[in-house]
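What follows draws every value from the coordinates through simple rules; no lab data is involved. Computed from a predicted model, the values in this text were never measured in an experiment. Cβ atoms are built from the backbone, for glycine too; each structure is taken alone.
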Structure P
Amino acid sequence: MRFRSSLSVDVGRTLRVHQHGGGDPTTFVSPTEAWLARRTPDGPATLRVTAVADGVEAEAWGPGRDWFLAGVPELVGLHDDQDAVVPVHPAVADALRRFRGTRLSRSRLVLAALVPAVLAHRVTSIEARRAWIGVARSLGEPAPGPVRLLLPPDPGRLAATPYWWFHGFGVDRRRATTIRRVAARAERVEECVSLPFAAAHRRLLAFPGIGPWTVGTVAGPTLGDPDAVVVGDYHLPHLVTWVLAGERIGTDDRMLELLAPYHGERGRVQRLLVLAHGGPRRRAPRQRIQPVATW
């Protein structure tokens, strides 16, 4: 199925937000193609999206095929309005120009993004990736279609898995309990797609163990919220304050102050700055990976 658009679409950068590190067994993204295996409301499905000259082409397999295909325009951001951003800083204007084809994606599948986000709480990216790969490979199931992808773990199975089982993948009790809790209320989580952004944020934050960092990370790619700014991150405040103010050390408050002119689009601007800039050089040693045997 072909979806035509006069807008340029960078399939790789647009859909990479749905891939949780290299080796993600549920998702594969290249510069011109993306494969996503997911549990849709209509059942398991695998989607392939390919960039073409006048838009994107998509095909899907599995019981959830039609649901997945119907959402492709939102997934690749064909209706995304980048012109809503009025740049007041040269770095933002430059990022908008350089990454014009990077659209705001809306997957409409919250739990599939929420579980990997919880696994990434307060750990290094290496630890988060290893945990997600381990959990997905152990609890996932083969996805429909011609490629070897796995479906994300079934919510019922996640909810029934004891917290100590997660220790084998470096996941402490707090994160494991949060995953079991949100999986047990999967329908409640997925209903966020139909709520206004503010109400969806409040619902997610009502779950113990879910904080602003998690909601900011998840609400953009799943709900299509352009203002879903990520706070509480170790690196982002430094990067944003470095690019927008030349300040090497940043805080969440200072980052939000600098992003204030873009209210309503702060999440988009934050991501564009990440794409466009590497931030200041590190001056401290990298965080050590700690075992979590009996946390």
Structure Q
Amino acid sequence: MSKSDYGAMAVRELLKEHDIRVSKSMGQNFLIDLNIPEKIVRLSGINSSCGVLEVGPGLGALTLAISRVAGRVTAVEIDGRLLPILRKSLADSENVEILQGDILKLNIAELVNEKMPGMPYHVCANLPYSITTPTLTALINAQTFGTITVMVQREVARRICAAPGSPDYSAFSVFINYHAEPTILFDVPPECFMPRPEVYSSVVTMKMRSQRLLKPEDEAVFFRVVRAAFGQRRKTLVNSLHSVFGNKMKKAEIEEIVSDCGFDKRIRGETLDIDEFARLSAFFSGS
């Protein structure tokens, strides 16, 4: 397909031809401005040596742009109604394989190793809004990608890139920043999609960190502490930690730990950065 095949009128006719109604539950919003996919691919840094995983290709606008640059593309689409359109529109793209499946039920590392063996792996996708957080979590936990470049709701992108102490800073911010260096590339207005979403989108890229801050056995404690710190944002860090670790530690012990880390006992968890959370979590190992 050409760029003109993805304009608003063409997309409307394509969906009508195949008797497809857009699924809100699947978060389907199809790109109709083909400058956006080309810009995403250009800024993602992928090239002909790369194997690219795409999640939720939809009608294939981004897939087509990726296929012109990447060495191999594996696109996973959950909606079986879209597969005939994708396979027809990408028939000339010999480096693309379309798979029907739920990305959250797949072994992602095994999938890319099987479909694109020996290549540096990257993600490039317009993620369905409804599964953004679990999908990003699964992609990061696969520990197989060099970069993850995705379009998400703008508020999610701001959470991903939020700094400690800011209103958008959350446990998810810490999770992303622990594993990657995220950057918002650009915003995408609602009129670039059909149907139009009610919110702006943003394209964010995450460069995965080559070295872990903690040993794998210590990460579980680290994230338990992080979740506790953000569990009740209005509480002090001491009270938040006590609500989780109070069955094994007295409040006075937790206050002492917080003080030993150099924090005021009235501090709130959402002001701590990753290094500070790591220092704090070391005191809770075995708890």
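Hey, distance in nm of label points 7 Å out along Cα→Cβ at positions 64 and 256 derived from one of P, Q reads 3.3; which structure? Can you show the working numbers first?
Details: P: 3.3; Q: 6.7.
Value 3.3 for distance in nm of label points 7 Å out along Cα→Cβ at positions 64 and 256 corresponds to P out of P, Q.
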_Structure (P, Q) behind the derived value -1.01, -1.15, -1.30 of log10 I(q)/I(0) by the Debye sum over Cα atoms at q = 0.28, 0.31, 0.35 Å⁻¹, for residues 144-183 alone_ = Q
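Computing log10 I(q)/I(0) by the Debye sum over Cα atoms at q = 0.20, 0.24, 0.29 Å⁻¹, for residues 200-263 alone gives -0.80, -1.00, -1.18 for which of P, Q?
Working: P: -0.80, -1.00, -1.18; Q: -0.87, -1.04, -1.23.
Comparing all candidates, it corresponds to P.
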*Compute FRET efficiency 1/(1 + (r/R0)^6) of positions 48 and 224 (r between Cβ atoms, R0 = 25 Å, to 0.05) for each of P, Q and report the one that scores greatest.*
P
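Name the one structure among P, Q that semi-axes √(5λ) of the Cα gyration tensor in Å, for residues 112-167 alone of 20, 15, 9 was derived from. Could you put the intermediate results ahead of the total?
Working: P: 20, 15, 9; Q: 25, 13, 9.
Checking each candidate, the match is P.
A value of 21.9 was computed for mean count of other Cβ atoms within 10 Å over residues 128-135; which of P, Q is the source structure? If you can, show how the numbers build up before the last one.
Working: P: 21.9; Q: 17.1.
Answer for the origin of the read-out: P.
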